[in-house]
Structure P
Amino acid sequence: MGKIKLSPSHKVLIALAVVGWFSFSLFSGLRYNQKRPLNDFHRELKADKAGYNVLLPALFIYHFDGRNMPDSIESITGHGFQVNRLNGIISTKYPYGVALLQLPFWHVAHQQAIIRDGYSSVEYYHAIDWAASFYFALGLFLLYLFSCFYYENPRIPFVFSFVVLPLGTNLLYYATADGGMSHIYSFFTISGFLFFYKRHLNKNYLKDFVISILFFSLALAIRPVNIIFIWVLLFLDTNTILTFKNRCQELLGIKKLLVITLTIFLFLLPQLIYNYYVTEAITMSLYNDETFINFFAKKSLEVLFAPKNGIILYVPAFTFVVIGSIIYLKQKSYFGFAASYIIVIYIVFYGSWWSYYLGCGYGHRGLIDFYPLLSLPLMNVFSTIEKRKKTLILAGLVLLLFMLITTTMAKEYDCCFYGSSDWDWSYYGTKLLNVFR
């Protein structure tokens, strides 16, 4: 394992891949959305997507006084947030991190908008497509840099970061059709966290450590559930008891402990202030009525296999992630534990959640946040069998089939699963048949 010195031609290839994915994502997102009127519920500022974005117009246009907002704005935007017309409170349960990352693009749109109310001009909607495409491409780039630390040959990180991951998972769907959701932003921040923390471990630069914690804190501001990634600080590149002990001592040192606690606190402070504005109480979350009613993981089979957003059916390449994690465990690699931990915690968490299928969307979208780490077991499968040509060709053909299924179904998907139940195989079958027509 080590840092790869890339040739000038390879650097050009990487730049083309990043620019190419940004351009393709932007073109696809704009094309997908522009064919629909602004009041269509698919658009970039409807329902949950409006809930994430509302903090920007609330702050910069209405100064957190909802009485100045357009009448019936909640119903117009699909009830992604609520406005109390008596006291002016603008309430959204969604954390502020997405709005923070959307801010530069929203600001440009606001300057160009004809009607500057946050919703009436198409520029506000296009800003979401620009933001999602930017963080999608940059996230792929950071993921590539991170995975390069683990492969002497840059070919494997390149193919899996810039080809397999976008086309073999639902990542591209959430950079284009649903770019207003939180997942592409979370993917970007966790990719950045992993890259800069790994570089810190290799070079021991405090600057890289600080940047990695900034990325991690931003990931928490986007989705607090990302806290389960805190283990990375302890376990990344520790494969003996001694190295684990040294890592704990290092992180408990005054300097690094202060960086971690102060940075996380500073990023969570705006959320605490906003939550107090809404509830007049100090609370970390506004998901008050959403609970783990299916405890303990009663819906885990649905999370994995149900036609309604099941992971395996919409992202079949995930099976290679599981296989790669098992291979890591057999190789006694820390990544075997790390990936297995993420997979198990994810299934238990969402299998217990009231909305175990996560509402409308393509596939089980919460998994996107963890693709930066889970891509390594995927790469590990093909790295392990690289010299066994027949096995490699067979696995490659299976992966290509999985990519075809995921990409083709995503292209035709209409935002929600409209089957009669979680296990409506006939509805799923009609979607799957479109792949082979």
Structure Q
Amino acid sequence: MKNLYLTITAGFISLFSFSQHIDKIVNVAEVERIEKILSADDMQGRKTFTPGIDKAADFIATEFAKNKLKYFGKAKSYTQDFVMTKVKPLEISGMLDNDSLNTFNVLANTTAAEIIINSFADFEIVRVKKEDNFVNTVFPLLEQEKNVLILIDTAHTKLFKRMQQFIGSPKFQSAFSKLMILTPHLNPASIQLHMSNEVTEQKLKNIVGVIPGKSKIDEYVIFSGHYDHLGIGEPNKDQDSIFNGANDDAAGTAAVIMLSKYFSRLKEKNERTIIFVAFTGEEVGGFGSRYFSQQLSADKVMAMFNIEMIGTESKWGTSSAYITGFEKTDMGKILQSNLADSKFKFEPDPYPKQNLFYRSDNATLAALGVPAHTISTSKMDTEKFYHTVDDEIETLDMNNMTEIIKAIAISSKSIVSGKDTPTRVVKEK
């Protein structure tokens, strides 16, 4: 009985010390300082491939350095650099039986500078018939690691033309090509195709910092948010043209920085390794989180707290937030149990029709089975400043945002300490 008493007492003391100084570390003034810098006009909306996002990256790295985070893996800085490839077709010529092939009826999802085809032998042939669902048939093929020739019935002409913008977006380098041909003849006997492309490399970078675990160094807990936004657009009636993205997602990035500061001050309370990452490219395809997910084993990730748009009140008011995919693991229940003495509540996602679980940077790791969830307060049915130039710091509730960051820190304590391990997400087939 005495040993049981000592164990319970030690556990209570440990959990109490875990959070007793949080108000001194995570406070409104510091959260507002970081938020104000990230959403300032001189960041130019933090659009990918612009000087503005580079300035934001430098600021985040400086904050990680102040919080004495370690570098990730074998990296020699906080930046995790990678390259995207943008392809512009210069010339397309050839024949599909007796029909000419050109820029009007051929699209290529490729990173190759040149494609030459004289037979069907090197490609898997997929036919999209008139009655087929274009989106459900074509888009899964674009992710496959093989060469695919997709013959598309002319009944899908409108959707085929809409694909041009998607195909022209930056993509990861790949040895495989997906060719799409719009044709009334889905069973051709011959093909000759020559395609030449202008290939441009574009550099991106995540910002990643680490606090190594004390006893479970190969078990990871991730705190993340994306630091990119939409950049500069057309001026509104007030001549404001900068999409500052204060809530989306300077708020989440500020939370990650504050959490890195909090956990770095605890000193040896994290048995598991904590990874803090600010993702790039979320607004243009989730490129940052997709690349990051390829750099570590998903089996080693015990939990992921992705933080997105926490600057406004949730539909339940203050002291609350929702967790996307709440029902997919028991992580939400663990977090709430750690907040038993708090008025703060984590709720299930109230917008299931929006499919938010698969629309943020948690999605890639979640698909691999990681209990990876996004925490948000954004009222996705009524958030009037979402993706507008009016998403500015003045529209945010800094006090409530600070309390949310504290709640995330305290609620994660048993996962970070190694006491609790959330159940896994059922992997996608």
Structure R
Amino acid sequence: MRQQRRRVFTRTAALAGATMLVAACGGSGGDSAENGGQIELTIGTFTEFGYEKLLTEYEAAHPNIKITHHKTGEGGPYHQTLFTKLGSGSGLDDVQAVEEGHISDVLAKSSLFHNLEEIGPKNVTADRWLDWKYQAGKAKDGSLIGYGTDIGPLAMCYRKDLFKAAGLPSDPEAVKPLFETWDSYFAAGDKFVRATDKVAWFDSSAQIFNAMQNQLDVGYFNRDDKLTIETNPRIRQNWQQVTAAVDRGQSAGLVAFSNEWTSGFKSGSFATKTCPSWMLGVVEESAGPGNNGNWAVTDAFPGGGGNWGGSFLTVPQQSEHPEEAAALAAWLTAPEQQMKAFLAKGTFPSQVKALESKELLDTTSEYFGGVKMGQLFADQARKVTEAQYKGPGDGKIQENVIAPALASVEQGTPPQQAWDKVVADAEKIAR
């Protein structure tokens, strides 16, 4: 689940010649006009989507549209409010962003959202997006509920200086064998903790487990929306592998996005970090300028890669101007606009043309040694071949069941006792 997004990339090529895609707005003017001929649209987002300047640009190109942007700092409270308003039948924005960890709950209520293939601009077709991203926004009845915004292709970040001190290879190419599989990753962690004092291999067992879980074909529910905690042996295997690594001293036991976790980047409390594209900004901001050049990133990732993060733009049935709202959402998720959002806030695009653009492929991060980050994560995005199926309640299980249970293991709870609680609590959510 994406918690925070920060801009991390340095523009090495000017975003020049980008042609603004102006989506046709249905129903403008006429009976739907408000306030002297203007239609008022609202859009709700959380953290950083990079839309501030884009919304102003859209208004300039559409004088009959006035947009109010409701922006929330954290994704958790945002989605709680979204589902509360969805249940009450009022209060939602014309365009609502939904994070990938919560999209399954929205798709389960697809009748409360518009099918964008019906009300959206006809020139917006599936081939705009990576196929797995497009499919992730579709409900079981085939309706398209969400236009894909960004994604979070996975790579591995690590501390070069700590690797050297432990006698491990530190060059991005040389470390790849260490990150080839989860077995090799944890084996390297054993070597690292034996060679160091008071430095952990990774930050948090929940962060590692989440990356492993996101690589499965289905999440905590199968395609019939039946809980898989006890029936899918790979979930239990991942649990056992991660908790065993905790027992061997590999975890720093830091709660993600806590003050201690943030400080851990700067103090060198851990040596590796699972890094979806949006995480790089968190690393740079948390580790600070004093660690410039210490952190590196490689495109190797245990199990071949995966996705962690990204969002969708939806149009609830509550909207009084659904066609205009769909046109705005379509414009915001066009390759040209997603590239501008990427350059503004580092939100990695899911659109095929954006992933092929020179602006993205030539983008580097000096903090991570000048590596072409755009190229690296574009390659990682293409390693994902199918969207993981997530049933209703999947995100709640990850956030409210798995994460606290793993934190309790890091604090001394026996893994079997914590697992029994995971099963019981997940069953409550699944009811």
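Of the structures P, Q, R, report the one carrying the highest value of distance in nm of label points 7 Å out along Cα→Cβ at positions 113 and 257. Intermediate values should be presented prior to the final figure.
On the way: P: 4.6; Q: 4.1; R: 2.0.
Comparing P, Q, R, the top value of distance in nm of label points 7 Å out along Cα→Cβ at positions 113 and 257 belongs to P.
To test your reading of the models, identify which of P, Q, R gives 87, 57, 42 for Cα extents along the principal axes in Å when calculated. Please report the intermediate quantities before stating the final value.
On the way: P: 66, 61, 50; Q: 87, 57, 42; R: 73, 51, 34.
The read-out was computed on structure Q.
Between P, Q, R, which one scores greatest on relative contact order in percent (Cα under 8 Å, 6 or more apart)?
R
Could you figure out which one of P, Q, R the value -8500 for helix-only ellipticity at 222 nm (-39500 (n - 2.57) for each DSSP H run of 4 or more, over all residues; to 500) was computed from? The partial results should precede the final answer.
Details: P: -19500; Q: -8500; R: -11000.
Answer for the origin of the read-out: Q.
With semi-axes √(5λ) of the Cα gyration tensor in Å, for residues 241-336 alone coming out at 33, 29, 11, pick the structure among P, Q, R it was computed from.
Working: P: 33, 29, 11; Q: 22, 19, 16; R: 37, 17, 15.
So the calculation was done on P.
Laboratory data are not the source of any read-out in this text; all were calculated from the coordinates shown. Keep in mind the model is a prediction, meaning the values are calculated, not measured. Cβ atoms are built from the backbone, for glycine too; each structure is taken alone.
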